[in-house]
Each structure stands twice: as C-alpha cells, then as structure tokens.
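Trainee: Next up: some structures, all given as structure tokens.
Just so it is clear, none of the values below were taken in a lab; they were calculated from the coordinates. These numbers come from a predicted model, not from an experiment. Cβ atoms are built from the backbone, for glycine too; each structure is taken alone.
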Structure 1
Amino acid sequence: MRLSPGSETRTFEVGPVDVEVALDAGPRIVGYTRRGGPDLFARIPNETIEHPDAGSFSLIGGHRLWCAPEIPEITYRPDDDPIVLEHAGNRISMTGFPDVDGVTKTVTLEQRGALTVVDHTLRNDRSRSVRCAAWAITQLVPGGTAILPTAVDPVDPDGVLPNRSIAVWPYTNLPDPDIALRYGEIRIRASRERTKAKIGLQNRRGWVAYTMGDEVFVKWAPLHRDDAGYVDLGSSVECYRDHRFIELETLGPVTDLEPGSELRHREVWTLTDLEGARLEDVLASLPSDPLPGGR
C-alpha cells in the first residue's frame, strides 16, 4: 500500500494483531489492528508539515518517534528514506537514518500474549553530546475520545499541596467543548471541528487510552519521575487534536545523550473490544504497569 510519494508498507501478522509498517519512511507503524477489528490508526496521505528551514515532512499517520523538544527546523525535517527492517517471529524492528543532529531512531515491536511492547531507541551517532528526550506519538482517527487519567492521591500528609498541573498550548482556546476536565481524568473528544488544541500533563497513572465504539486502545509508558526534567512545562503525556486526527503522546525525561550512547523509551499497547462491559469498569481495572514483574 502506498500512503504518500515514497512511502510503501508491509503488513505482518504478530500474535493476535496485524501490524503495518512503512518501508520507505520513518520508522513508522502505520497500522495496528486486532485481527478482523477496526483500525484506529489515522491515515494521512499526501499531507505535509512545511517549514522553510526544514523542508517537507510527510505526516503519513500512525505511530512515529520524534526527539523532544519540538524545534521546527529540526523536528520537521523529512524522514522519507528507506528504513532497515528486521522481522523474526513476533518481533519487528525498524531503524531510520540519522537525523540532522546525528540521532538514529529505532522502533522495535514485540508481541507478548495480548500485550504489544514497543521500544523506542535514540542513539547518538555524532561526536558531540545531544540534549533530547524520546517522544512517542500515535495518531488516531477522529470520532472517538481520548482519556488521560490524572493524579488523585495527595502528595503530602495534610493534602494541602497541589498534585497535578496542566500545560496548555497557545492555540488551545479554553473553554473548549471537546475538552472535559473531570476528577481523576481529562477527556478529549476527537471531533472534526476545524480548530486545534493541545494539553500536557504528568503521567501519574501509567496509561492513556482512546475509545471509539466498543474498541479501546490503551498505551502505557513509564510513570512521571519527579527527580527528572521534562519538556513542555514538565509534561510526560500530551494530547493534540485537530479535524484530521488526535494524537496520544508520551515523553521520557530530557537526557544529555553522549556520543555513542543511546536511550530507550518503552510503551506497551493493547487493543480490546468492550464486549458489553462498561468502559468505566475497564478503565478502573487498568494497572499502572501491565508487564508482570514491571518493566
């Protein structure tokens, strides 16, 4: 399948899911479905982000790995070169070319039963240090709702100190009818309104989710570390929405990546059908870490 000029894909059966990856761009995971189920990953053919100092970045859709912070002349540089693809059993690895900072991106997917373990690796192939953070972004189709859980437990014995904060981007017009702030969660409706909004917060519960109909996509990432620094006013989880797609984004701490060294950021995904269950009950049952014995 061709998503945009220079981008062809290949689909793999990996345990209970089908995974489609781009061959000539990325690394990108452009499709992720339960066998026979709907594909919630957005397809965005022939749409680009243009920047005079970067070039033309093809959106394509699906899941990608970027380096944070967002610096347009670096972030939006094209990644439409052939990847190095490795596949063995339930494991798929995709490695792209070094970016302008000399950082090589690898995304490795491994199926473990019902869980999809997605490792994101940034390796510094230059002779100087690079200050960056892993930024894992999943673009999903409009029509559903993103759910970002927030902290509920107090951070001090008397409960008098704040336990959460929210970063808001300049183009986010609050109040926004698509954003609902509730006790213990923020819900963002993926409408097709021709507006855009983005918020960020701390990953205190381990997971974020997107639900449309009876399909529920959940992805876990490491819990927010108070002893680490994060971009975007301390955000380790972010959500962006416009009329074309909604993004669930997780970020690792800012790291001084030394020459020859690498950092890893792990997400764990699941796709489930509610099958008559209440969404609230399913969400309430989610652990902070789905992997037995931790990460």
Structure 2
Amino acid sequence: MEIEFLHNSKINIGKWDRAIRESVNSRVYAESWYLDIVAPDWFGLILDNYRYVMPLVCNKKLGFKYAFQPVYTQQHGIFPPASAEITSAFLEKLNSLFSFYELCFNSLNIIEAAAGELVQRKNYLLNLDSDYTGLFQKYNTHAKRHVRKSKKLCTVSESVSCKQYIDLKTKFAHKGIASKHIKTLTLIINQSLLKGRGQLLGAYDAHNELCAAAFFLKENKRTIYLNSFSSPEGKSNRAMYGIVDHFIEQNAGTKHFVDFEGSNIEGIARFFEGFGASPEFYSLLKHNSLNWPFNYLKK
C-alpha cells in the first residue's frame, strides 16, 4: 500500500480535517488549525485518499531528519484506528523516513512492542454523564475537602481574558517559561476562543486578585484541560479544585468527557483521580536506528 508523505502546503485541508473530525479517535491536536499553531511546517502521512492520516512534525539535527511530539500536543498517531496491517505499513513508512523519532500515538492505536521502545503513558478521563450531585459523590474525601475550602476562599469567574491568564503564568512561574512556548499557548487560547471552542476559568481570592486559572479546549466529545496555573496564594487556597469543580458542575449531564491530559507524576495524577477520573493509556514509541555516535541524538 502506498502511503504519501506530504508537506501541509500540498495537503487537501478539507479532506484532512474531515478525516480527523469523523474519526472515533478524533483529537483536536491533529486538526489543521491546531497543527498550524504548534508546528507551522507540519507534514502528514496519507493513505487511500485520506481514509487514514497521521500528522508528523519534523526537524533536522547534525544532518539527520527526526520526528517528534510538539509542545501542547499530547496524542497524535493514526486516524481513524487502523488494523494491524495498516498500522504496520505506517510504521514502516516512518522508519523509511526517519532514523530517529519519539512519537505519541493515541489511545486507540495498538502498537506492537516489536515496533521499537514502547513507553505506556497515562491519561485521565472523567465522564460527565451524571448530574452534578452524582459526580460530586464520586470525588474522594481529599478532593471534597479541598473543593469546600476553595469555595470559602475563592470565587470562580468565567470572564478571564487570555492576557490575564498569561500574565499570571509568567509572573509566578518559578523557572520561567520559554517565550516561544508562551507565544504558542497564547495563539492556541486566542484561536480557540475565536472558534468558540475554548474556555478560560479563573479563581479570585478575598482581595479580588486572580490567583489561579485554567484553559479548557473543546473537541467532539472531549473537553481538554489543556493548561493551568496557580499563584502561591492560589495553591494555598486550593483554587484549582474550585475551578475544576465549577467546570464539572456547569457541564454535568452532558455525556461529555473531561480529558485531564494525564500525568505519570504521582501528585498530579492524584489530583485528577480525586475527581473520579479513570485512566486511559496511550503509547510513546521511540525509534533510533542511527549508528554510533549519532545514536545518542536527542531533539
């Protein structure tokens, strides 16, 4: 089977986006507008007139092309889910194009261990199919306590601007954030808001100061908890618990999912689990067929 490798300037964007949106494993990270922000020079693998597609972000180092997962992009992979034969063909194409890559496939892509070094990563999903009372009952004791504390000390607002959020994040980030990442995040937020697919929620403390905020990005049946930040005051007030609880209350009974984007870091995972979220697994595939000493290449 012939799989095309095309730069986005050669891709039929209408067909590409239709393939992504109509896939049972649809992810906003693979839509053209999102790729244009996180990696303007993106490519795609295409099979059978866009029946199957796979986004790719590439670069070059020491004369070698490599593929990698761009920032603010948790899962890519093959859309829609493919058979073992088709998946194998995509992987063979990848191996013919790149001697080195580290790529995250989506949760419905089945990757065999023989394909390379596989790392299982954990995501967390919360089904909002119940009413708020039912959903709140599924919070653990830890989360319930912190939600109540947050409600006493903070007020959640749905009128937070992108600038206010970015200002909060850049002011209190201890190690600083790369300016290019801030620029990318700002573009994602602003474009999502313009498309009616984004929402910013903020928490204000007793002094009416913004102390925490979170950005939610909506797709077909998921709303992604894409980015969040708390000031020291916000952390003390457990403000993020109040923000997430507010979002859950506002969207309860919608048969939608909150996609927390997961984490293998125990403390962060515990935060998601506290709201009753369940794990979903996806694969990071690492491939390195470079000869020594280039096999130590990192992006």
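Trainee: Please compute distance in nm of label points 7 Å out along Cα→Cβ at positions 194 and 226 for structures 1, 2 and give me the label with the greatest value.
Mentor: Working: 1: 4.6; 2: 1.3.
By distance in nm of label points 7 Å out along Cα→Cβ at positions 194 and 226, the leading structure of 1, 2 is 1.
Trainee: Work out the source of 11, 37, 26, 14, 11, 1 here, i.e. which of 1, 2 gives that when P(r) over Cα pairs in 10 Å bins from 0, in percent, for residues 34-145 alone is computed.
Mentor: 2
Trainee: Which of 1, 2 yields 17 for relative contact order in percent (Cα under 8 Å, 6 or more apart), as computed?
Mentor: On the way: 1: 17; 2: 24.
Traced to structure 1.
Trainee: Can you tell which of 1, 2 yields -10000 when helix-only ellipticity at 222 nm (-39500 (n - 2.57) for each DSSP H run of 4 or more, over all residues; to 500) is derived from it?
Mentor: Working: 1: -1000; 2: -10000.
Computed on structure 2.
Trainee: Still on this structure, please answer the following. Here Rg/Rh (Cα atoms, Kirkwood Rh), for residues 82-209 alone has been calculated and equals 1.08, so which of 1, 2 was it run on? Show your work: numbers first, answer last.
Mentor: Numbers: 1: 1.04; 2: 1.08.
Here the read-out was taken from 2.
Trainee: Next question, about the same structure. Please state which of the structures 1, 2 yields 18.4, 59 when Rg and Dmax of the Cα atoms in Å is computed from it. Walk me through the numbers on the way to the answer.
Mentor: Working: 1: 18.4, 59; 2: 20.3, 63.
Here the read-out was taken from 1.
Trainee: Next question, about the same structure. Out of 1, 2, choose the structure whose coordinates give Cα extents along the principal axes in Å, for residues 58-121 alone equal to 35, 27, 20 when calculated. It would help to have the intermediate numbers written out before the result.
Mentor: Values: 1: 40, 21, 20; 2: 35, 27, 20.
For Cα extents along the principal axes in Å, for residues 58-121 alone, the value 35, 27, 20 is produced by structure 2.
Trainee: Please state which of the structures 1, 2 yields 22.1 when mean count of other Cβ atoms within 10 Å over residues 18-25 is computed from it. Provide the component values of the computation, followed by the final result.
Mentor: Numbers: 1: 22.1; 2: 16.5.
For mean count of other Cβ atoms within 10 Å over residues 18-25, the value 22.1 is produced by structure 1.
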